[in-house]
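Participant: Once you scroll down, you'll see the structures, which are given as structure tokens.
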Structure I
Amino acid sequence: MPIQDPVEIESSRVLAFPSAEVFQAFADPAQLALWWGPEGFTNVIHRFEFEPGGTWLITMTASNGTDFLNRSTFGEIIVPERITFTHHDPIHVFDMEMRFEVVSDNASRLTWLMRMEPNEDNTTLTKFIALANEQNFDRLERLLAGRRNLVEDSA
């Protein structure tokens with residue numbers, strides 16, 4: 001059910017990688033575990049049913065050792081253009097739409113649109129979440145650049 005008058009956080013970045021490659025970095029749980037979350041977090045993905053209605057269970061561990069078990073349910077998946085999911089817990093519930101847009105053969109725009117219930121806690125979290133999303137994008141760029149360098153070095 002759509003959220004009425006949601007608090008929205010939109011984060012977007014042009015990445016110097018093809019959109020299919022950026023999409024795959026999310027769709028492949030082995031890659032996803034390496035970059036998901038803000039700086040300093042590590043991840044263990046327990047379940048990743050990448051299909052509409054599928055469950056995604058991930059434990060995100062902060063640098064201080066605090067574990068956060070996250071549960072999400074996938075909605076729409078259009079390869080390699082769009083992913084939606086609902087994040088159920090632990091701290092806040094939100095709907096996420098991820099769009100993967102072609103900018104050129106070797107560049108894409110990744111846009112995240114998060115929608116949350118309009119309450120004081122969620123309004124307060126918006127600045128933290130926007131910063132965390134930028135850190136996610138930084139981590140994704142480093143992963144993709146590292147993979148590219150690995151391929152170039154082995155050629």
Structure II
Amino acid sequence: MHSSRHTTLFGSFLLGIGIIGMLDGIVFHQILQWHSTYMHTDRFNQIVSDGVFHLGVTLITFWGATVLWRSNPWSESYSVRRFWSGLFLGSGVFNFFEGIINHHILEIHHVRPGDPYEFYYDLAFDGIGVLMLIIGWSLYRSLKTVRRYSI
């Protein structure tokens with residue numbers, strides 16, 4: 001039972017990384033076309049870098065789904081909360097660290113490069129990551145107070 005709880009949390013964490021990565025790629029890279037994974041190259045290589053990124057987050061999504069499927073996450077009534085805590089924690093970790101590393105430290109791209117408010121777009125991206133981390137952590141901490149008995 002104990003390992004099932006950890007695999008549910010780990011699987012949903014991976015799923016959170018994969019889903020938020022896909023949403024990042026779909027919204028910012030494809031629909032809005034604000035940036036690519038690696039901006040300091042020609043358009044062909046920007047598209048290739050996006051493809052490698054999308055392949056990576058797709059593999060992480062499949063990995064998370066496989067871990068969840070094998071963990072039987074719905075076997076306990078409070079597992080739904082564990083699932084959502086892992087999903088938000090994974091999403092928040094992706095957003096926050098991707099923002100800090102890629103936008104601020106390496107500067108391989110920004111949320112909206114060249115915009116006069118570029119820095120604030122990057123900060124908003126980081127802030128959404130922190131918000132998701134807070135939600136995920138709050139849900140995880142609330143598991144400690146949930147009564148663990150069957151009705």
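Participant: Given that helix-only ellipticity at 222 nm (-39500 (n - 2.57) for each DSSP H run of 4 or more, over all residues; to 500), derived from a single structure, equals -11000, which label among I, II identifies that structure?
Facilitator: Structure of origin is I.
Participant: Further question on the same structure: Computing distance in nm of label points 7 Å out along Cα→Cβ at positions 34 and 114 gives 2.4 for which of I, II?
Facilitator: Only structure I yields this read-out.
Participant: Could you tell me which structure in I, II was used to calculate Cα extents along the principal axes in Å as 52, 35, 29?
Facilitator: Working through the options, I get structure I.
Participant: Of the structures I, II, report the one carrying the highest value of distance in nm of label points 7 Å out along Cα→Cβ at positions 58 and 82.
Facilitator: II
No value in this document is a laboratory result; all are computed from the given coordinates. A quick note: this is a predicted structure, and the numbers were derived from the prediction, not measured. Cβ atoms are built from the backbone, for glycine too; each structure is taken alone.
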